[in-house]
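So, here come the structures, one by one.
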Structure 1
Amino acid sequence: MKTDSSDTYYYPNRLGRIMFIAMEEMIGRNGVNAVLNQAKMRNRINSYPKNTLDKHFRFEEVSQIQVALEASYGIRGGRGLALRTGRAGFKHILHEFGQDLEFSDLAFRLLPLDEKIRMTADALAKLYNLYSDQQVLVTEDTNRYLWTINRCPYCWNRRMDDAVCLQPVGLLQEALYWVSSGKFYNIEEVDCIAKGNKTCTIVIDKQPLE
């Protein structure tokens, strides 16, 4: 899917705020301010988005932050921080959107683990589809679930040689670790719009790592 710089898509303020809070847990408030300065987003310094569902946090801002992390900490370090930010953000998403996710429902808790994994991937996709302009489709093949982002903010208008959307990978890692009570799943982005693919596709192995 080709992105067009003339298009404007949004996250709700709440998801933008969660991203900043999760980053702050990784690098501190001063570190976040430095990244925002690098991203030329000085208006966001000490002024995180409000905790509302109003869609005012632009995809361009999400992408600019990923670029600024890489510029500030190097490619490997910046992407590692993006991954950790995604993981740290899960508990805040769980807290703020728990009713939508329905993870605390008795019917969910009683499901077999393999069904919980699929339903967790589905629930997170539905959350983004409902509240943001990010579009996610969940499908599966024999051994994997495919979490496919058709409109992706993390690499918005970027052109790179490799996959760069580490935040949603981290989010899914932490979500499945939590829902499985401590099991690790192999999760990786295999296609990325930034490198010319039509979608950003994250694959999730159905079976946990030994």
Structure 2
Amino acid sequence: MTAPLDMTLDELRAELAARLPRHAVFEGWSDTALAAAADELGIPADRAALCLPGGAVDMIDAWFADIDRKMALSMDAQNARAMKIRDRIRTALVARLDEASRYPDALRRAMAILARPQNAARSAKLGWRAADAMWRAAGDTSVDFAWYTKRTTLAAVYASTLMAWMDDASDGFAETRAFLDRRIDNVMNFEKLKARIRPQPDRHFSPARFLGRLRYRITER
């Protein structure tokens, strides 16, 4: 591992991100928490501030990116790509939620900050990035319109699951996991419904075929 004082700002950002949440539990997403993480890493607080110039939202952004990295590692460790698609997505969601909820107070503080109106655009961007990371970890290779619909749907599922988690006082967040399973079932049922009602290519209206049939009937007469 490169010595902290020799790291690039991007490398330092990643290292700080892994340490920030345990300090944010007590200090919030503040300069004090960042200074504590910098001290733990062994770098000056002003150098840490250069890595995260946007303050609290940048700190949360870096932490969420660290969660995405750890979620992907967990998926690899579980050989998730060998699973059925429903199980892959559930595994990704659970892995990400488990990692985020290791520091529940830090997560609640982060969500409160992201819920502020001035942070709406950044919050949406982070939700989209999380959904993209989960689909990539699940092995998704789509490049068409499905790329967008999959991520939009998963971002909504993850956001609603986080809201359920906020109010969950059950052991091991059992109620949140049950809520998540219901949401995934709803999504999978919707996808099956779309597949059933999707028009077949050979049943699309064809003007040329229609005119050809019309001409044939006229000729017959």
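What follows draws every value from the coordinates through simple rules; no lab data is involved. As the structure is a prediction and not an experimental result, all values here were calculated from the model. Cβ atoms are built from the backbone, for glycine too; each structure is taken alone.
Taking distance in nm of label points 7 Å out along Cα→Cβ at positions 140 and 172 from the coordinates of each of 1, 2, which one would give 1.4? The partial results should precede the final answer.
On the way: 1: 1.4; 2: 2.8.
Derived from 1, not from the others.
State the single structure among 1, 2 that was used to calculate helix-only ellipticity at 222 nm (-39500 (n - 2.57) for each DSSP H run of 4 or more, over all residues; to 500), giving -24500.
Working: 1: -17500; 2: -24500.
For helix-only ellipticity at 222 nm (-39500 (n - 2.57) for each DSSP H run of 4 or more, over all residues; to 500), the value -24500 is produced by structure 2.
Of structures 1, 2, which gives 22 when relative contact order in percent (Cα under 8 Å, 6 or more apart) is computed from the coordinates?
Values: 1: 22; 2: 16.
Computing relative contact order in percent (Cα under 8 Å, 6 or more apart) on every structure in 1, 2 gives 22 only for 1.
Quick check for you: by Cα Rg over 2.2 N^0.38 Å, which of 1, 2 is greatest? Intermediate values should be presented prior to the final figure.
On the way: 1: 0.97; 2: 1.38.
Structure 2 comes out on top.
Compare Kirkwood radius over Cα pairs in Å, for residues 20-83 alone across structures 1, 2 and report the one with the greatest value. Let's see the in-between values first.
Details: 1: 11.9; 2: 12.9.
Going through 1, 2 one by one, Kirkwood radius over Cα pairs in Å, for residues 20-83 alone is largest in 2.
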